[in-house]
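So, here come the structures, one by one.
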Structure P
Amino acid sequence: MNNQPVYEIVVFKSAEGVTSDQVIAAAQGVHTWLENYDGFISRQLIQTDDQWVDFVTWESMEQAHAAASEIMQQPVGQAFGAVIDPNSIQMMHGVAAFSLVKE
């Protein structure tokens, strides 16, 4: 296992007519699946003025890619996908080039 975590960043907009509360509820519906997925470390859902950023931390690139492939086969992933504008999705995976943490 690589000691450096992998970050999955998914930027998207809500589907038309979907409220912020609906996006949050659907995102929370994925929590149990994620928490039990091998390699999962953490997740934050960030809301900006007109879009969302789903920020997930994984132990490895392989685990991140596997989870991304499998989640939409799950009912909770499909429910989350239903509140997202599919044409707005931008997904990327990477590792930190550098990091600064205040002590």
Structure Q
Amino acid sequence: MTQLNITRLRTHLREAIEQVRAGEDIEIVQNGVVVAALVSPERLRPRIVTPNTRAAEALAIQMRQQRAALLAPETPLPPLATLSPQQAASLLEEVRWHREHGDD
């Protein structure tokens, strides 16, 4: 594992990030004491696997797939239902009649 002091990290941040991308961990040292670390995001994943974490991961995958399917450009949106003015008037008249006379 590489160690860098804060001054060196400031001047070589880009190179340090490339090292982390390549899989190396970097400890950040201040006054001889490790105060932080740069690690890849994969290292931050939970290490304890339980039925709940498996279920949560499966649910997250399903949600991403469903979201992708909904946002896919080749998926056409359903057509909007439209009524002609005459159909709308007829439906309103029917609703009003049922309100006045009941559903009998």
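Figure out for me which of the structures P, Q the number 11.2 belongs to, where mean count of other Cβ atoms within 10 Å over residues 28-35 was derived from the coordinates.
Matching structure: Q.
Identify the structure, out of P, Q, from whose coordinates P(r) over Cα pairs in 5 Å bins from 0, in percent, for residues 36-91 alone was calculated to give 4, 13, 10, 11, 10, 10, 9, 9, 6, 5, 4, 4, 4, 1, 0.
The value was obtained from structure Q.
To which of P, Q does the computed value -16000 (helix-only ellipticity at 222 nm (-39500 (n - 2.57) for each DSSP H run of 4 or more, over all residues; to 500)) belong?
Q
Which structure, out of P, Q, was relative contact order in percent (Cα under 8 Å, 6 or more apart) derived from, given a value of 46?
P
One of P, Q was used to compute distance in nm of label points 7 Å out along Cα→Cβ at positions 12 and 68, and the result was 3.9. Which label is that?
Only one of P, Q returns 3.9 for distance in nm of label points 7 Å out along Cα→Cβ at positions 12 and 68, namely Q.
From which structure (P, Q) was distance in nm of label points 7 Å out along Cα→Cβ at positions 4 and 20 calculated, if the value obtained is 0.9?
Structure Q accounts for this read-out.
Here Rg/Rh (Cα atoms, Kirkwood Rh) has been calculated and equals 1.48, so which of P, Q was it run on?
Value 1.48 for Rg/Rh (Cα atoms, Kirkwood Rh) corresponds to Q out of P, Q.
Taken together, the values in this text are just the output of simple stated rules run on the coordinates, not laboratory data. Keep in mind the model is a prediction, meaning the values are calculated, not measured. Cβ atoms are built from the backbone, for glycine too; each structure is taken alone.
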